[in-house]
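Multiple structures follow.
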Structure 1
């Protein structure tokens, strides 16, 4: 027992670092997490939200336990010298013969550390055994590579041992965690997933925001690519600089916005690219002809104004929705 206590005492700072990073990571990942849950379940479930944020805590812990503490000071591993890789599979056999049971806590820790990853893969991500094992192996490989390359070149030398045996332990832990998820599923089946093609026409404010965030990421990416192409063209073709003078970037951004928030949902039953991912349609009721056109024009004006007058407009829209339970354009 004292052996285990001494072993765990060496990871106290790692656990504290994971707890400190958890709120920051949770805030940064909130929109991707919500998008994933809406896509998978078709709605937000309390248990799914809690388990997902606990998964974020685990991932923070996994990173801190395997990569922290980082090298510091003028000398030491990773700074003035490196730690050699251990590429001999099953080297733990000779280690055990030489050092006895003192080697067991490290082995058990490497197995147990990856059990939650396998559990998450099986329970939260709904992956099978092979894919869960592959996920565990891939995660372990990335960690070992980071340790053995000085965090991918950030430090001049390896500051921790990249051990091939850890790949074996970690993958075994992921498989064992997946098996635990399988056994739990027989007693407490996981919630039903969203049906194929399931779409809601009464989305809440949070789902609308997540869809708009996804659309914004898409629009920003498309605009960046188009702007890069235009910049190259401006330097490559005769009189190109004159062609791309003035407010062409604003016009291009407006065109991308109209396509993503107007043309695409018009053609796909009210679902923008982001809306389709989170299983929602912006058309809260059936509209046809000029009535439908007026709805989309009003929606473009409201959303366009929300970008132009961010963040004030978003606050106003949120308050409006809390009172009316609809967006302004839904009244058209």
Structure 2
């Protein structure tokens, strides 16, 4: 730009930093910010907010908070975008206490929290296993004239799921239509996962069945979670049925799908089916892992097939030895 006799200003730099943020290049965003004083361009609140968002996306919560702490020195007042970026950074970094602290500081700074602020803080509490705090934040939103949206409810339901509060998760899901909020696949996935954690396979099956009625399309995560719910409930037939349905709905089963189904067969004493699943994985370009083999060996144990169990164990050992040999050969060369 200088060669073209065009002088970049704070808008130019802010746009460049925002571009880096959208591209996931937090290091470049910070580098651009650091060049501004040299170019005699003063960063503004938008510049700092964009740089903080870049750090947030890059999982650099410490850097995001450091940038925020520098703003008063630059005679800049953080706004709701700044706080939202900082809280989101804390959420990504698993710092729920800091997220709550920032939220509590906003009124003192005369900054009004918005829906994004609350959603990010609820999500931070969810990640920190603080389901009570998440629900408390959700409950106070109407008091501050904020209407929770799908993202807010999803975060709260996920918090209940992590806290093994399946009843509360389902209650939140049931409240969404009344609040004129549309559940999406993330909502249902979290609710089904909550049912799985609570060993409520019937409810998980019900939620899966009502998704098409709600015009929500199940994805791989939905099916994997439901299969895992059936595995916990010792419903091997349902687990296998779901696994077989996935290709029909253009979903590709992955290692998680097969592991859960194999484990379901193991729990149901179906060692032949467990071994069959193990054998077809290479055909669908999936590599069995330790979890898969453990489930298959467990199935053989329950079926009294000790020879097959030992055979599977030897396969794992041979594979491990081969891997070590390849690694040693590579390092030698």
With FRET efficiency 1/(1 + (r/R0)^6) of positions 228 and 284 (r between Cβ atoms, R0 = 25 Å, to 0.05) coming out at 0.85, pick the structure among 1, 2 it was computed from.
2
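Which of 1, 2 yields 7 for relative contact order in percent (Cα under 8 Å, 6 or more apart), as computed? Please list the in-between numbers first.
Values: 1: 17; 2: 7.
Only one of 1, 2 returns 7 for relative contact order in percent (Cα under 8 Å, 6 or more apart), namely 2.
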Given 0.50 as the derived value for FRET efficiency 1/(1 + (r/R0)^6) of positions 20 and 212 (r between Cβ atoms, R0 = 41 Å, to 0.05), which of the supplied structures 1, 2 does it correspond to?
2
Tell me which of 1, 2 gives 205 when you compute volume of the Cα convex hull per residue in Å³.
2
Out of 1, 2, which one gives 0.60 for FRET efficiency 1/(1 + (r/R0)^6) of positions 132 and 204 (r between Cβ atoms, R0 = 35 Å, to 0.05) as computed from the coordinates?
1
Out of 1, 2, which structure matches 13.1 when mean count of other Cβ atoms within 10 Å over residues 180-187 is calculated?
1
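Read the figures in this text as sums done on the coordinates, not as results from a lab. Since the structure is predicted, the reported quantities are computational estimates derived from the model, not experimental observations. Cβ atoms are built from the backbone, for glycine too; each structure is taken alone.
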